[in-house]
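Values quoted throughout were computed directly from the atomic coordinates according to the rules given, and no laboratory measurement underlies them. Only a predicted model underlies this, so the values are computations on that prediction, with no experimental measurement involved. Cβ atoms are built from the backbone, for glycine too; each structure is taken alone.
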Structure 1
Amino acid sequence: MRIDYPPAIQRLVAQLKVLPGLGPRSAERLMLWLLQMRDERISSLMASLGEAKERIVSCPDCGFFIESDSACLLCHDPRRQQRLLCVVEQAADVLRLERSGAFQGLYHVLGGRLSPLDNVTPEDLRMESLVRRVGELQTEEVILALGSDVEGEATASYIADLLRPAGVSVSRLAQGMPAGGGLDHVDELTLYQALHGRRKLG
């Protein structure tokens, strides 16, 4: 007879497996860790999750996370370049760009990318509000910081066509060689993009 975890534990593992980046073994390890935590730590974790679920919302303008009773620090920072708008797929992408320190403009979170196979259409993304913001902010340049896979390219192309009547400059993040990387660790597509995106020195 094959022995397995009790049903309650199996249900917990099943719930953990749906979290991004967690496979069956990782979910099982996390479940064991959670079950061995002291009661007060479990209660604290549950309270933090509940508070975040209750208080965290998306900024109606840029789409980044804010607390429901607070203004968005990104949208209301007068030091940011108000006519430069960077479009990203997810709210977490904003933090990746912010941590680089390379961008000082405003952001617009789409909430995903076009994917016909997953039935994600322009109506499912924050496209209308993007067009509205470009007009209201009198944006001079829209930078598309989207993935370089098929869906990312399709989304970038759609946005470029969508914003063409507004006469705004639309650019795409450069793609190519990673910093500190050699040719022996670069795939053909990355190398192709690096060659076509090359720049002159001096």
Structure 2
Amino acid sequence: MAASIRKTLLHVETTLTEGGRQAPTPLRLIAAIAVVKNPWAGQGFVEDLKPGIRAVAPVLGALLTKMIIEAAGSGEIVEAYGKAAVVGLDGEIEHASALIHTLRFGNHYRTAVGAKSYLAFCNTRGPANAPIMIPLMDKNDEGRRSHYLTIQCAIPDAPAADEIVVALGASIGGRPHHRIGDRYQDLKELGHDATNPASV
């Protein structure tokens, strides 16, 4: 079972003005997207998804990571990252999840950008032109709210009922004019231990 990729897309968005004010540093959002045949399509309920995961997820992880790094210029300048999958209407949410919730997929990207935090994610089911929502967060600091971002796009002809859209997202910069602080400030104000956020 090999990865059958129908097409790839690169989405690049640059925000120069936000809230009527010029951004001190433009925000650049990048999404690398692949439309792939669902490896479990037409098989009914498949008990063991591992063969499909092992055959397809590493191929997609390597390909999409390469696309992101080439568009960004380097892994070092990527500040926030995330992943998403949209399975076509004949598939299961588990099929979308299977291709992105595996180290065989995510570790390509995590290593390339030198990340410490987990990859924010979204897995959904939908028809062609369904929204592709890629949530992002800082690659090294999960509490840095300036980098809580979402890339949204769509593909007019994908996913077909027997396809899965798989995507990686990146930001260079955070939200222009961000002014809601970070999670650690809230913890401190509420009297919690900001050095151990997992305790609340």
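Look at volume of the Cα convex hull per residue in Å³, for residues 135-182 alone for each of 1, 2: the largest one is in 2. Calculating Cα Rg over 2.2 N^0.38 Å for structures 1, 2 picks out 1 as the one with the greatest value. From which structure (1, 2) was mean count of other Cβ atoms within 10 Å over residues 31-38 calculated, if the value obtained is 23.9? This figure was derived from 2. Figure out for me which of the structures 1, 2 the number 13 belongs to, where relative contact order in percent (Cα under 8 Å, 6 or more apart) was derived from the coordinates. Derived from 1, not from the others.
Work out the source of -12500 here, i.e. which of 1, 2 gives that when helix-only ellipticity at 222 nm (-39500 (n - 2.57) for each DSSP H run of 4 or more, over all residues; to 500) is computed.
Working: 1: -12500; 2: -7500.
It was calculated from structure 1.
Sorting 1, 2 by distance in nm of label points 7 Å out along Cα→Cβ at positions 55 and 71 from high to low puts 2 first, with the largest value.
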